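Trainee: Just below sit the structures, each encoded as structure tokens.
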Structure I
């Protein structure tokens, strides 16, 4: 079977007619039930970091394990749109929509085919995995936009060898490094593709110089953050929570990259992995180098890199493959587009779109957000009933920060801990904790105090032991979702 380029024999007369509705659809799917899920632990960091002064914010980001660019942009965003949950998540939606457009630009440049670019944009718009992380006030969609737009600029730079395009590619590459450390895998894939392209096409020295110079530029721009990165690496190596990957990790990730959700049975995952392998092989056989290597490397390098590094320190986590999933989605679009018979190709594309949309709504139904309000409801109950003289204690760091975000009582909540700040692992949130935020002994309460205690059955949590002179007044329980978040219990006590 011979390889062939995907040639644009029938151009789309007005791609805007298709692209604009696709962008609108992508936006609507990302806004669907956008605030139905309560803000959770990771998002709370986003909402709380931006409440500090700029200097204090930078200090505390350095104490965490992520780079700062997303928080800089989010802070500027909130100056205009406020710090409400819809505002925080809408910025992610915006970058999610920009990711769709960047995907269109990249595919059009990569394959020279307007129709395929529109189909790829549609697949990105409806992809449940991409939508899932457009709903979080985190850095994922900023990263997906930077990955695809920088990939577009890279192809443009290799084609034109314009200095300004290489400079912009270097700047966006550095921005990716400042967004999420998993971006290094996507950047490595880009770098490998550049080397392959330069050798394959026997490029002249000037192209070598400019291309290598753009990567040097990105490294120089990232250099000021390197000392902080090294400290963060030491912190992760000392204590981290991600479990080691196993034989089902890759199949599970492949399923989620295609259809989102919280997982599936092993038979389904095995079939999904086999189908994905067939799709990759078919794509590779039916497309010409060099561009096929760009797509395949974009998928494979993050998997290989994450697995290799996990032999030293486990870093394999499904959501971190949101960047690799971009190329996987594009690969699926291109594979369907390569099916020889038009009616079969069109039918398979329609089936894939319908299945993706069905699973999108199924994933929402499975979450049961309408009956699982989590911390949003728990905090509202306390906000409506607590008096200024009451005490509020939280039994787990995994809900402490979410309550702090929702808290409007004017009372400073305290996190129950059996030891000082130095004994708490960094992944529990020490970046935004001080010893003044902790309560080590419940016996400090006084007679007639009213105490609110929040705790969770999620994240492996359990109810702290309370003194015998605490008499229960009332208790409410609020289910959270997804399942690993458990239930949040709010108990009011009177100290006898």
Structure II
């Protein structure tokens, strides 16, 4: 058995930053990563960090855009924390040597993305921000003597008696910790058509619920509007970053006409694409990148070329794909869950920041703002009593049949009879998503019900919380 002050599970941006900050604050840390640190979902992130850095911009404007995108469900205190603290997080990263894109005057080159009314997206290498951030953070973690890193090690369960978390049980043995922080990423790969790597299957919320923690907002999945549509190939679902639309790429219908505002929030663009496909009799839409400089987005153009497409000569086929889950482990603004000793940060958590629809590039900023808060809170956790007997339950990944079912039964457009069918799925999180989606009788953000097409004002600010026993309750978070 290994003992430490803080056990962090997950080697993406949220996990790396939380581990680094906890160590810098004086704690002994053990970082558990299922994959090598260079293969996390964050490594492949094409978006950037959102922060109010432009003259004339402000945290208040950033907050207003976040709340508008969140469709009446954002937790105000979480939005305030993110927007007020994100500029300092960017400055901290720059001081640590992260190389973000600069304009000819040597100032940060701020990009524009959907839902933002100002240029406030910080990128690195155009669309290679994830590579820059995770590679530099991984090097910092490796150099920090207070951090022990266990790569190629999977978390199988939390060491919990249902009242308190005492650590984590892994394929390589048990870790006892005063505090455990889950930073395992999201669950968008539960949907067959996805922009995410396979590992984004919601392992964190699944093991947290099994250990006794509450989950929240599971019904909200953001479907990215512009994922490559090449069915039957390994390129199907390839993300084409929102930043290209911020620099002038346009969406075209079957007749070659532009049909929507490409810079509207993602739920609105997704809905417009689905409506256009239906109106055109199932013919897909295309993204025109011909006016863009390939050097501005090298990895996008390289991957499209590898897929046999030349975006400089013809538009490329796109369609929505599961991209980001707003729901997860219910936590406060310090990452504290309902299970004592357990914290969560990043996409596996749910502070209420994103509401029903995440504003583009808020998620990387979230990793640093709330990861730092969670690190400090975790270190302040009191020493745990003697650990209880280890639970027998162990995590089992979803089957291919589950991924097919989640896409078919809880995709971009949902019907109650299909959700009831999914509620019987063997993978606990798939069933939990269906239960939460049935509980929300409306269409809002990343949750569209065919039978309830409008927003219900009675559900403004109301979060569906799922207890570990499978029962739901409604809460308003301030």
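Trainee: For relative contact order in percent (Cα under 8 Å, 6 or more apart), find whichever of I, II sits highest and give me its label. Intermediate results must be reported in sequence, preceding the final value.
Mentor: Working: I: 17; II: 22.
If we compare relative contact order in percent (Cα under 8 Å, 6 or more apart) over I, II, the biggest value is for II.
Trainee: Can you spot which of I, II the value 68, 56, 41 was calculated from, given it is Cα extents along the principal axes in Å? Don't jump to the answer; show the numbers that get you there.
Mentor: Working: I: 83, 48, 44; II: 68, 56, 41.
Label of the source structure: II.
Trainee: Sticking with this structure for a sec: Using FRET efficiency 1/(1 + (r/R0)^6) of positions 69 and 469 (r between Cβ atoms, R0 = 41 Å, to 0.05) for the comparison, can you identify which of I, II gives the largest number? Present the calculation step by step, with values, prior to reporting the outcome.
Mentor: Details: I: 0.25; II: 0.80.
For this comparison of FRET efficiency 1/(1 + (r/R0)^6) of positions 69 and 469 (r between Cβ atoms, R0 = 41 Å, to 0.05), the top structure is II.
Trainee: Taking -9000 as the value of helix-only ellipticity at 222 nm (-39500 (n - 2.57) for each DSSP H run of 4 or more, over all residues; to 500) derived from one of the structures shown (I, II), identify that structure. Could you put the intermediate results ahead of the total?
Mentor: Working: I: -19500; II: -9000.
It must be structure II, since only it matches.
Trainee: Further question on the same structure: Going by distance in nm of label points 7 Å out along Cα→Cβ at positions 277 and 453, which of structures I, II comes out largest?
Mentor: Values: I: 5.3; II: 1.8.
Result for distance in nm of label points 7 Å out along Cα→Cβ at positions 277 and 453 over I, II: largest is I.
Where a number appears in this text, it was derived from the coordinates with a stated rule and is not lab data. Because the structure is predicted, anything quoted here is derived from the model rather than measured. Cβ atoms are built from the backbone, for glycine too; each structure is taken alone.
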